[in-house]
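FYI, it's all coordinate maths here, none of it is from the lab. Since the structure is predicted, the reported quantities are computational estimates derived from the model, not experimental observations. Cβ atoms are built from the backbone, for glycine too; each structure is taken alone.
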Structure P
Amino acid sequence: MKNEVLIVDGYNIIFSWKELENLSRIDYESARQALLDKLSNYQAYKNIEVIVVFDAYKVKGSPRKVVQYENIDVVYTKEGETADMFIEKIAQQHGRGTTIRVATSDGLEQLIVLSKGAVRMSAKELELEIESANQKIRRKFTEKPKTHRNRLMDNLSPEVAQMIEKMRRE
């Protein structure tokens with residue numbers, strides 16, 4: 001594990017973010033995919049471990065399934081296991097020197113993971129943090145690069161600089 005791990009309660013975040021909630025009314029898979037894309041970009045920017053947990057506890061005979069989506073881990077819980085239960089296990093098992101942050105808008109779950117030594121993060125805080133990271137990424141790629149200046153030429157007299165420039169052009 002990296003020094004920081006972000007564990008995200010997938011469905012809780014989907015239903016907490018207006019954009020994803022609206023998308024989920026049309027298609028759950030699209031909402032999940034949009035969340036995973038946002039978290040994948042965020043992971044690349046922050047270089048932390050990201051684990052997204054989705055409930056599958058009502059699916060008969062469902063085993064726990066862990067899949068890699070680009071650069072993040074996606075966990076589908078097993079039958080009878082809620083995302084909260086799985087998140088609490090991970091929060092309790094983290095090693096020393098590792099900061100576990102849990103993103104959920106579930107107040108009770110926030111208190112439970114806090115008691116396990118994790119840092120709680122609301123859905124809104126995560127949304128704002130991801131948006132801030134996206135703005136920084138956009139600025140980095142849309143700002144015009146500074147022109148390269150020749151510092152040697154800056155320190156010469158105008159006459160000498162003209163003479164050197166003339167020689168360069170020839």
Structure Q
Amino acid sequence: MNVDTLLAKYTSGDRDFSNVELSEANLEGVKLSGVNFIRANLSQAILRNSNLSGAFFVLADLQKADLSGAILIVVNFSGANLQEANLTQSKLSEAVLTGTQLQGANLTEANLQGAILAGANLSEANLRGGDLRGANLYGVDLRNADLTDAKITHANLRGANLEGAIMPEQLITA
């Protein structure tokens with residue numbers, strides 16, 4: 001499916017884009033709230049500054065996608081592949097990222113307040129300046145992740161693997 005077809009279907013009320021092939025598509029700045037992208041291929045897609053609130057990306061492939069500045073509030077990314085994705089300054093509050101693959105992802109200054117990341121792989125991810133207050137990071141793999149200046153007050157880090165992680169200064173000095 002090409003981008004024009006997708007946008008025309010969305011405008012006509014269609015919200016089911018499961019299994020769609022949109023790798024390398026340019027969807028910068030679009031509004032696709034509440035869409036179903038289950039098992040969709042959006043690898044290397046450009047979704048910069050898009051509003052995808054309430055969308056379902058369960059088991060979707062977003063490897064190396066650009067989601068910088070995107071609004072992803074209450075989005076479900078369960079089991080999705082976001083390896084090396086750019087999520088800089090994205091808004092992921094209350095998002096579900098259970099079991100999501102985020103190895104090497106750039107989450108610099110991302111808002112993950114109240115997000116559920118249980119069992120996610122964030123090894124080597126950049127979370128510098130991110131907001132993880134109240135996030136559920138139970139059993140998360142944070143090996144070699146950079147959490148410099150991240151806000152992690154009231155985050156659940158029980159069972160998290162923090163081996164080699166660069167932690168926020170307030171935790172190191174506490």
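With respect to Cα Rg over 2.2 N^0.38 Å, the largest value across structures P, Q is given by P. Taking distance in nm of label points 7 Å out along Cα→Cβ at positions 114 and 138 from the coordinates of each of P, Q, which one would give 3.3? Answer for the origin of the read-out: P.
Given that distance in nm of label points 7 Å out along Cα→Cβ at positions 82 and 130, derived from a single structure, equals 0.8, which label among P, Q identifies that structure? Of the structures listed, the value fits Q. Kindly point out which one of P, Q the value 6, 22, 30, 35, 7 was derived from, the read-out being P(r) over Cα pairs in 5 Å bins from 0, in percent, for residues 58-121 alone. Only structure Q yields this read-out. Each of P, Q could give helix-only ellipticity at 222 nm (-39500 (n - 2.57) for each DSSP H run of 4 or more, over all residues; to 500), but the derived value -16000 comes from P. Given a computed value of 12.2 for mean count of other Cβ atoms within 10 Å over residues 10-17, which structure among P, Q does it belong to? Computed on structure Q.
Work out which structure the value 11 belongs to, where relative contact order in percent (Cα under 8 Å, 6 or more apart) was derived from one of P, Q. Source structure: Q.
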